[in-house]
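The data blocks that follow each hold one structure.
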Structure I
Amino acid sequence: MTGYEMFWPLLAHAVLVFILYGLLSIRRSAGVKAGKIQKEQFRENRDEPAESLVVRNSIANQFELPVLFYAVSIVLFITEADNLPALILAWIFVVSRYAHAFVHVTSNNLRYRSPLFALGFLVVVAMWGWLGIWMAFS
C-alpha cells in the first residue's frame, strides 16, 4: 500500500453519519410541518415520532461499534498493518454499515438488520485479530 488508503473507509463512514444527520433534519422538519410534534419537544427528545426516531437511533448506532472500527483502523495504520486484507475488511465493514443504516431507516426489519450488524461486528473482530497477528509476528 502506498499511503492513506486505510483512511478512505473512515471517510466513507463519516459521510454516512452526515447523510443520516441530514435525513434526521428532513424527517423532523416534516414531523413539525405535519403537526406530529412541536419544535420545543426536540430540546429533550420527548415523544419523537417514529419516522425520525429510527434515524436518531441509527445515528446513535454509528457511535457504538464504529468506535472500535476507527480505533483499529488507526492502529493498523500506525503499526503499518494496513495492508490489503485490512483494507478489504475495512471496506466490508463500511458497506455493512451503509446497508444496516438503510434497513434501519426504512423497514427497520430485524430479519435483515441483525445479520448486517453481525457481519459488521465479525469484521471488526477480524480486524482486531489481524492486528494481533501482525503485532505477534512483526
Structure II
Amino acid sequence: MAQDRELIRAALEAREKAYTPYSHFKVGAALLAKDGSVWTGCNIENAGYTPTNCAERTAFFKAVSEGQREFLAIAVVGGREGPVTEECAPCGVCRQVMAEFCDLDAFRVILAVDEAHYSTYTLREILPMAFVPSRL
C-alpha cells in the first residue's frame, strides 16, 4: 500500500534523528492522524535511562500536544546503528499509550525493515486484553 510505504519512509527519516549514545539502538516512528497529517518521532535516551522516551511516544506526544486525538496507523522502524535487519515492535508502555488514543481493531501498527519488507497488525493483535479508558 502506497500510504504504508510513505509512513515507513517517514519513520526511516525520523530514525536518523534518534539520540542513542548508550544503547546505539535507533528507532523512528511515523504516526498517521485521521486528518492525514503525519507526526514523526525518534527515541531519545538519557543517562538516567528512566527519562528515556521511545519513538512511538514521541510521535504521539507531539501530535496530542498540538490537538490531535484521532489516529489511523503508525510505522515503526528500529535496530542497532546501521541498516535495519529485522522488525522492531513497540514496548508495552508505547502500546498502552496507543490504547489510550486508538481503536484497538482499526488502528494499524506497521513494523518495517524497509519500504518493501514490513508486517501490519491491529493494535488488538499486539495488545490483547488491553486496559483501555472504557474499563475505568
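What follows draws every value from the coordinates through simple rules; no lab data is involved. The shown structure was predicted, so the numbers you read here are calculated from the model rather than taken from an experiment. Cβ atoms are built from the backbone, for glycine too; each structure is taken alone.
Thinking of I, II, which structure, once log10 I(q)/I(0) by the Debye sum over Cα atoms at q = 0.11 Å⁻¹ is computed, gives back -0.35? Answer for the origin of the read-out: II.
Upon calculation of distance in nm of label points 7 Å out along Cα→Cβ at positions 85 and 109 from the atomic coordinates, which of the structures I, II produces 2.4? Source structure for this number: II. Name the one structure among I, II that Kirkwood radius over Cα pairs in Å, for residues 5-44 alone of 10.3 was derived from. Among I, II, the structure yielding 10.3 for Kirkwood radius over Cα pairs in Å, for residues 5-44 alone is II.
Assuming 22 is relative contact order in percent (Cα under 8 Å, 6 or more apart) as calculated from a single structure, say which of I, II it is. Of the structures listed, the value fits II. Can you spot which of I, II the value -26000 was calculated from, given it is helix-only ellipticity at 222 nm (-39500 (n - 2.57) for each DSSP H run of 4 or more, over all residues; to 500)? Here the read-out was taken from I.
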